[in-house]
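Right after this note come the structures.
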Structure 1
Amino acid sequence: MKNTLRDKIKKVKLLVMDVDGVLTDGRIVIDAEGKELKFFDVQDGFGLVLLRQAGIKTAILSARSAPAVTARVADLKIDKVCQDAYPKSGAYEGLLAEWGLKDEEVCFMGDDLPDLPVLNEAGLAVAVDNAVAEIKKAADYVTQKRGGHGAVREVVEMILKVQGKWPRIVADMENSKV
């Protein structure tokens with residue numbers, strides 16, 4: 001019997017994401033000095049903070065390397081970052097081995113063809129709305145939001161709600177005295 005989407009979400013212990021087109025809107029801006037700029041969504045970032053607080057690990061798998069990614073990962077305290085990971089499958093297998101996880105405990109978010117091997121292995125395969133057709137076809141779920149525009153937050157909330165962790169997070173926020 002094939003697992004339902006809800007069954008797959010309940011098993012997630014690790015969220016792995018591509019960067020360009022998933023955590024960012026896919027644009028790469030190069031300034032006059034050759035410095036690369038990326039655009040990240042603040043609600044995606046806060047969602048990752050909430051996910052970590054709920055005990056779910058986070059990781060980045062990117063075929064490219066960029067100082068902006070290194071800075072954002074440090075800011076969000078993402079558990080593991082694998083840049084220059086091409087093909088991505090080797091780095092993905094390393095994550096599983098390092099944390100003793102199985103494919104069915106991983107949610108992977110991607111948008112383009114280099115993500116396909118990992119998307120096909122992960123227990124919960126997610127394509128962002130702006131993903132190419134092949135990625136959407138391979139996905140268990142396609143976000144309503146685009147990469148870099150709340151797609152990661154959408155998935156984070158889905159995971160936390162299905163796992164029953166969302167009400168506690170909201171209650172903690174309501175009761176915080178910041």
Structure 2
Amino acid sequence: MSDNKQQMRVYHRYLGFFLTGIMAVYSISGISLIFRDTDFLKSEKQIERQLKPNLSGEELGRELRMRDLKIDKEEGDVLSFKQGTYNKTTGVANYSAKELNSFVNKLQKMHKADTKSPLFYLNIFFGLSLFFFVISSFYMFLPGTSVFKKGLYFALAGVALTLIMIFV
């Protein structure tokens with residue numbers, strides 16, 4: 001085996017060992033993100049917030065960060081909505097919200113880190129490492145061998161499946 005191929009295998013192996021923890025975290029957080037529009041892994045919390053008095057229903061929805069907040073009824077100074085109430089005179093909102101536990105929330109924040117977060121460096125490193133795995137996997141077997149040819153077929157099938165999922 002050529003020196004370059006052997007060196008690539010060594011890099012592939014040790015980078016793989018190094019990244020096992022982060023790969024496990026990203027796989028778990030990625031799976032949990034699939035369920036972000038459901039109540040899975042969320043628990044209900046009662047919240048009391050002091051807001052400005054005399055907010056309209058639309059302003060209340062913006063302040064509470066609730067899309068499509070709909071006022072069900074208004075009794076005196078109290079506006080009632082599905083999740084709770086808002087007193088127009090005092091500005092106090094009492095409502096319930098479903099939130100992820102802190103551990104899952106931190107995992108998801110790490111997974112979704114953007115340039116405002118210092119974790120984005122980790123995400124870039126991880127993404128580049130995964131791309132290295134894509135390239136280095138073709139150095140694992142000698143071209144022309146049956147294993148390499150089968151590997152190419154599997155790689156093409158994976159690319160085709162990905163394109164189908166993207167465009168269909």
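No lab work stands behind these numbers, since they all come straight from the coordinates. If you're wondering where the values come from, they're calculated on a predicted model, not measured in any experiment. Cβ atoms are built from the backbone, for glycine too; each structure is taken alone.
Going by distance in nm of label points 7 Å out along Cα→Cβ at positions 8 and 56, which of structures 1, 2 comes out largest?
Details: 1: 1.4; 2: 6.3.
Across 1, 2, distance in nm of label points 7 Å out along Cα→Cβ at positions 8 and 56 peaks for 2.
Identify which of structures 1, 2 gives the largest calculated value of mean count of other Cβ atoms within 10 Å over residues 64-71. Mind showing how you got there, number by number?
Values: 1: 15.1; 2: 12.5.
When mean count of other Cβ atoms within 10 Å over residues 64-71 is calculated for 1, 2, structure 1 comes out on top.
Using the calculated result 47, 46, 32 for Cα extents along the principal axes in Å, pick out the matching structure from 1, 2. Computed on structure 1.
Suppose you compute Kirkwood radius over Cα pairs in Å, for residues 40-135 alone for every structure in 1, 2: which one lands on 13.9? Matching structure: 1.
For the structures shown (1, 2), mean count of other Cβ atoms within 10 Å over residues 88-95 is largest in 1.
For mean count of other Cβ atoms within 10 Å over residues 48-55, which of the structures 1, 2 scores highest? Mind dumping the intermediate values first?
Values: 1: 17.4; 2: 12.4.
Of structures 1, 2, the maximum of mean count of other Cβ atoms within 10 Å over residues 48-55 occurs in 1.
Among candidates 1, 2, the computation of helix-only ellipticity at 222 nm (-39500 (n - 2.57) for each DSSP H run of 4 or more, over all residues; to 500) that gave -17000 used structure 2.
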